[in-house]
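Listed next: structures, encoded as structure tokens.
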Structure P
Amino acid sequence: MRRFLIPIVGVVILLAVGISIAQNSSPQSFTIFRQFGTLRPRGMIYDPNYDQFAWVDREGRLVLADAATYTPRHILYETTDAFNDYQFSHDGRWLALAVDVRIELWNTQTGELTTTLEPEGILQAQGPLRFGDDDRLLQFDSLVRAPAELRRSENDTLVLSWLWDLPAARRESSPSLPGRSRAYAFFEYRGSSLVMGTGDYVVAGAPGRLIVMDAGDETIPIMTSIDSNRLERDPFNIWTSARDQYMYVLPKGRNYLVQIDPETGTTFNIPVGRDIRYSTLDDVQGLGFSSLHTVIGEANSQQDTPLMRLLLGENYLPGRNFSAQTLVLLDILDPLTVPEEDAGFLIYRFDRDQASGVIEFINPSDILQFALHPDNRHLMVRRTNLPQQIEVYNLETGALEHVYYPERPDTGGQYILAYNRDGSVITSDMQRIDAVTGETLYHDPNIDFESGQITFTEDSSGIISRVFNTWRIWDIESQSLVRESTIQLRGDVIGEQNDLSRYLTVYTESSSETVLVEAPSESSSDAGETETSEQSVEATPTITPTTEDDAK
């Protein structure tokens, strides 16, 4: 009897446990009926030469995509891997990829892997990846174990920088690095900062100085050194000219910029912030002038220009009693080792009444991003404040020539803003704009759903969304875009209609508070084809609150 009792008791216990689990687990409350929106690609980079992107898509695949249509051309990796960094060559023919413990070089036009480098003993291959000016050399970093004499624990590591001779790796030429090697490691500078800049010049950090070397020479000789109040592992601040081979170094603890000219192998200390008079013009005789050097507007003028106001502020001339000014653009500085937001302009201001001028490096707060036109005479900027319009200025006249309004904001300046190769098309994140007409050539309305407002239509057959300044209606059954409109809201939103079709806003101007009722401009689409209105909404009606004096 006992042998039957034990199994029965076991079955009863299992049934009791099962019932308890079933009672504690709740059924799924909702099922997915339709899905709107899509994740944006990660790690987007752009090449204007072949009008192409590289990105990691939502499935984790590494993709080369057509920038005109945002569709894949080549899938380099079908599955997710340890993509640490990737970068286009200057001519766009190659994509360098740091993945796991190796560096790969891909042909962007065929989508084929050309060659691979896997240095012995490294723990990880990583970026930043930097091509030399002629795409002959590639600099990359690796993570290695710290030497025994420096190691405090078993897991201590150091960064070791490398140069890779790409033509030699592709069997197109003989190796040109020291020891006739295809890859060269800077063991003497491991653990310290090292970067390859323009003209194949390499800058390495050392205690109390920066060392400048020429990697274009097989022996990589030391060309010069720059005094700096730094420790061995301190980072350093370097920019490059947007169009020329000049590099600009800001040594730690110094109040001047050092211009490095790889063509002549010389350096020059730029006296930033110091008065420069006729009697001291010899102080700037060694300064190299970039191809972007130009006078903005008229010399010795009491009239400002839109570009002058953008760079120096709205009250620049009034603050100087409208004395005659000359503004000279010396160069545009692109970040090399500093964050992207530290890009800026090297300018010279001359005051005729004071008979003196000053060289300044400025980084206007009103500019979030900027890009130089291929003609070197037009500057495109994305404004910092909403609606973050994109503006194009003439560098010679200082005139504002074009204004475009992007589909969605880029509050962190993290997305792409670029011209294509001939400057006819602007890429702004997931949008393509005709640079002449301002017409939107492509945009993806499915991106950034989570960043806007969403509600149902009155009959619940559709979804209404407002992302930034774009208002849309989507059909739930077909998941198609039915209608799209543009709305430019002024001031702060203090109320809105349930279907997001009307907004109550308030703004203050000239000490007068104005309340507006604003609505999207009309635009509809049939059979899935969308017509986008570019007309800004007009405020109707306008309500101006009365004051106590008016009431009397």
Structure Q
Amino acid sequence: MPENAPIGPHDTYTSPLAARNASPEMCRIWSPRHKFQTWRKIWLAVAEAQYEVTKDWPQTQGRAPLVSPEQIEELRANLEVTDEDLALAAKYEAELRHDVMAHVHAWGDRCPKARPIIHLGMTSQDVVCNADLAVLYEAKELIQSKLELAVCGLGESAESQASIPTLAFTHYQAAQPTTVGRRISGWAYDLVLCEDRLSTGYPLADNRGLRGATGTQASFMNLFGGDVDQVDRFEMKFLAARGELVPGADATSEPSQLCNEFDKVLSDAPLKKIAQQAAFQLTGQTYPRVYDTFILADLASIASVLHKIATDIRLLSNRKEIDEPFGKNQIGSSAMPYKRNPMKCERICGLTRFVMNLVGNAYDTAATQWLERTLDDSSNRRLSLPEAFLALDGALDLMHQVASGLVVNEAMVRKNLMAELPFLATENIMMEAVKAGGDRQNLHEKIRVHAQAAGHRVKQEGLDNDLIERLRNDDAFKSVHHLLTEDQLLDPMKYVGRSVEQTERFLREVVEPLRERYAGELDKLGSSDRGV
């Protein structure tokens, strides 16, 4: 490549998370344009709140309001972040070495009338933290929707396989049978627990509020002449303009409209208390970084469940019982044409392992925030937060694809179960023989000897399990010979307990309400297939 040749998209590193795994929706949420667009919305909301609080100053204080309607209108008219704005901001940042001020200057060039009041009284984290929390909220909502999509996909598979008995495993050794649908329901239920945590586990706030350089609001106290009520009113007007506090409010409405709707909150003590709880009560320069540990820990919990499900499918694929969907022209191996590898589940495991290992970053960041704040949080959070969401988003899309196209090989499921069922049925066989007059201790010893011999035949000689035949040839079990058939003591359904009932209840009480609540919405959301 010539030394001065232009660098193309294939000549520089591109994150596989964006290029191969995450959905366009999640990539958009974490895109630079969306972040800077959110910054501008916050600056506009602050300007709106400053105008609303000070618009009567000409009558009450004999001076102009902090912000004029013309300045607000100019900001609103130039709210969209263009490619030219991004290029200009990059030039400013190269000179100023400060990303927030670079965008203040770039927007100020677009809005010369409003330039003097952009970022008025604010510190960088008044815009950055509130924007980060808004982006985290959007990303969390998308993850929650995709969790529900995965649960519904698994629910469909569980419903169709609710009554198919299968061998269960503890210690990865044969154990009391379950049904395929019951096992899949267990996978889905773990995701439901994660979804519940994600939707209800954040009782504190989704806003930093407007607190200034060290969280004391000193700059705003100075801006509003030391008037505490005006500072409170200003902050709550800002929160209202963000669409966070007005029940049923359309967050796309003009901030001034939301501010007007919010006036009733300021005169109602209980509502005011609720309003104040929408932002963190206390902050330093940033919102409490321990909050990030909550988020990444919950993402890691989801990742651990997806990893477990994908691993289970990989194990069952090896037993030829379950396959993930496989494309007609898909190639499993460049060397072995017969291969049909569970590559989607393998990718899920790789992505989720990455998510689980990101959590330590949040704990380290929270632990090393000296006093009111240190900047070493910034470079780390720019990596760990978006990448956790991007990786988990990709894993959830893959899980939806797997769940929706899961192939259950019922013949192999039954073959594997029936190979072990004679061992699993021995307790029932012994009980029936005791009921017919046999000696429990004598029968137990005979079964033990026959079972060991049958096990040796299977493991050492590679032959079929002949335990039932051995029992049929032993006069000690003559009284139960007629029960040693597949419609009696060797009927697999006699050993699955309440598996079918539990599956049906889970589908009825958990999955069906999800389907109804999001009828049409989950199908619209779909899942991203990057073709890799």
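Each of P, Q could give log10 I(q)/I(0) by the Debye sum over Cα atoms at q = 0.09, 0.10 Å⁻¹, but the derived value -0.79, -0.90 comes from Q. When helix-only ellipticity at 222 nm (-39500 (n - 2.57) for each DSSP H run of 4 or more, over all residues; to 500) is computed for each of P, Q, which one produces -19500? It was calculated from structure Q. Once distance in nm of label points 7 Å out along Cα→Cβ at positions 34 and 458 is evaluated on every structure in P, Q, the highest one turns out to be Q. Please state which of the structures P, Q yields 19 when relative contact order in percent (Cα under 8 Å, 6 or more apart) is computed from it. Structure Q accounts for this read-out.
Laboratory data are not the source of any read-out in this text; all were calculated from the coordinates shown. Because the structure is predicted, anything quoted here is derived from the model rather than measured. Cβ atoms are built from the backbone, for glycine too; each structure is taken alone.
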